[in-house]
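Enquirer: So, here's a batch of structures to check.
Please treat every number below as a calculation from the coordinates, not as lab data. Note that the coordinates shown come from a computational prediction; the quantities given were computed from them, not determined experimentally. Cβ atoms are built from the backbone, for glycine too; each structure is taken alone.
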Structure I
Amino acid sequence: MTKNFKWNKKDLLGLEYLSAEEITHILDTAESFKEVTTRDIKKVPALRGKTAANLFYEPSTRTRGSFEIAEKRLSCDVVNMDMKASSITKGETLIDTGKNLEALKIDIFVIRHSNPGAPNILARNVSASIINAGDGFHEHPTQALLDLFTIREKLGKIKGKNVSIIGDITHSRVARSNIWGLKKLGANVTICAPKIILPKFAKEFGVKVTDKIDVALKDADAINVLRMQFERDIADAFPSKEEYFNQYGISEERLKKAKKNIVVMHPGPINRGIEMSSEVADGKNSVILEQVTNGIAIRMAVLYLVAGVKNKVSS
């Protein structure tokens, strides 16, 4: 547990902006909230009287549902905004939307947006707390935090562990946030993708880069397999999705060459038979559903921490 540590940020905008101590404090706080999910009555009064608005400008199932459950388990009042039916269709700007909602005494905004940096813009223009639920190809901090929490839970620690991130890293906000977090907590990170979609920025992160799946699997203690976003400009990189699976998909046969207790992760949604086989997704090494469960504890921790700072700022 982080001793004598005081959280002092009213927003969570990305892991790039956090120290190792701050990340660890979130993980430690989430441990205590995970216990709440095991109770018969899964609710605590930590944010009673507070109101959170969920602003999802992009579709979401896991993240939006996880935040709403986390908010309600903290006894927070919740407003789910249908952004497709909001005043943005009439030309209202993000800043004006934020200021108008803040006038309704919203304490916390959870925002997903297609434009990188949108949460940062909102944070500079409202006094409410802002939590980034994914912005473009930039960051997805709470997904990375739940991934870190799961790795620590399964492996006992993160420092010194070998973690490989496999798949469409170029278009992945999850990959960026994971790389920031893993590196700051002392993990050895490898990224693996076909050469044609390996990001140019990769080496700037100080990670090992390979286009060989067997290299990525060889010494890995955990692998985080990303969704291949074939709807983007990688559609022509492979003649077929089956070919991608043959070259890079995680199958039982490939997993036999890895460490016996390797941790298999995926942020979802899984494309079965493309990124990994059903046997691997549902197998003994998979912690995919545990990631989903851990996401509630992580989001409870983040909501609790930023709201606490907001209380101090307002008082």
Structure II
Amino acid sequence: MGLEFDTRFDPAYGRAVPVAPDVLRLTARNPSPFTFHGTNSYLVGRETLAVIDPGPDDDEHFETLLAAIGGRPVSHIFVSHTHRDHSPLAARLKQHTGAAVLAEGPHRPARPLRIGEVNPLDASADMAFIPDIALGDDTLTTGDGWAIRTVLTPGHCANHAAFALEGTGILFSADHVMGWATSIVAPPDGAMADYMASLDKLLERDDRLLLPGHGGPVTAPRGFMRGLKAHRKMRERAILERIAGGDRTIKEIVAAIYRDTDPRLHGAAGLSVLAHLEDLVARGLVATEGDPAIDGIFMPS
């Protein structure tokens, strides 16, 4: 069966939606072609809470979070990664609640910028973010009636992490796996080799429910993630075929294989093609003249 996305989703702006025992979802009103209906924040716990991905620095979403918290203590604020739709509200929420902020680390690219390269994603990065506690892979953080295990999943960006709610089969998958669309993997922030390795890592787990950073839950994770992996491999084959057929630039490849995609997303599509090409060059399957990220001319290896 092919990969099937589910775009049915009610963001229920301004309200907390129960999605699992002692887990509430609150969706920020920041819809876009990249965020779907908006960023999902999650409250975990009953008496003393954890917040996962507080979201953008938005007054309405902050007030919605406070209303759902309802005066209860918040001990931990977990941040999956440092894109501006996920992390900026952590600072204001920490100031209000006194909670510790936990994440893999500050924002950083997946690789150094090459000479002359400009990072087109700088505007989307929360460069001011610094966690109180840096999380390593498999770190277990315990709270009042809950325990959350960090599962590092670089790919979408270098410091991306998912969070497993121990004993429940629930994984907060942030932007690594989402039911409504594929994750954007855009160099230099992200790397396709890292993304695929992280996908394999999650396939080795036995999670039964994924709660993503955008859109609704993924209720059959293993089958869906196998579909995501097959989709990426299909894109890779399509890129190789375009190069074998004579395409030599990213612009040509995007025009051909993303012809049915919203033109507003063609810039992101170009970065996704670049991610595949960087991986293909590293694996010796494609050769390039010039810098792949600037003016690369691609050809069969």
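Enquirer: Out of I, II, which structure matches 25.0 when mean count of other Cβ atoms within 10 Å over residues 37-44 is calculated?
Expert: II
Enquirer: Which of I, II yields 11, 36, 32, 16, 4, 0 for P(r) over Cα pairs in 10 Å bins from 0, in percent, for residues 45-188 alone, as computed?
Expert: Value 11, 36, 32, 16, 4, 0 for P(r) over Cα pairs in 10 Å bins from 0, in percent, for residues 45-188 alone corresponds to I out of I, II.
Enquirer: Now, a different point. Tell me which of I, II gives 4.7 when you compute distance in nm of label points 7 Å out along Cα→Cβ at positions 29 and 253.
Expert: Going label by label, the one that fits is I.
Enquirer: In addition: Can you spot which of I, II the value 14 was calculated from, given it is relative contact order in percent (Cα under 8 Å, 6 or more apart)?
Expert: II
Enquirer: Okay, moving on. Comparing I, II, where is distance in nm of label points 7 Å out along Cα→Cβ at positions 5 and 197 highest?
Expert: I
Enquirer: Oh, and also: Quick one: mean count of other Cβ atoms within 10 Å over residues 125-132 came out at 16.8 when computed from one of I, II, so which one is it?
Expert: II
Enquirer: Now a separate question. Can you say which of I, II returns -11500 when helix-only ellipticity at 222 nm (-39500 (n - 2.57) for each DSSP H run of 4 or more, over all residues; to 500) is computed?
Expert: Going through each structure in turn, the value belongs to I.
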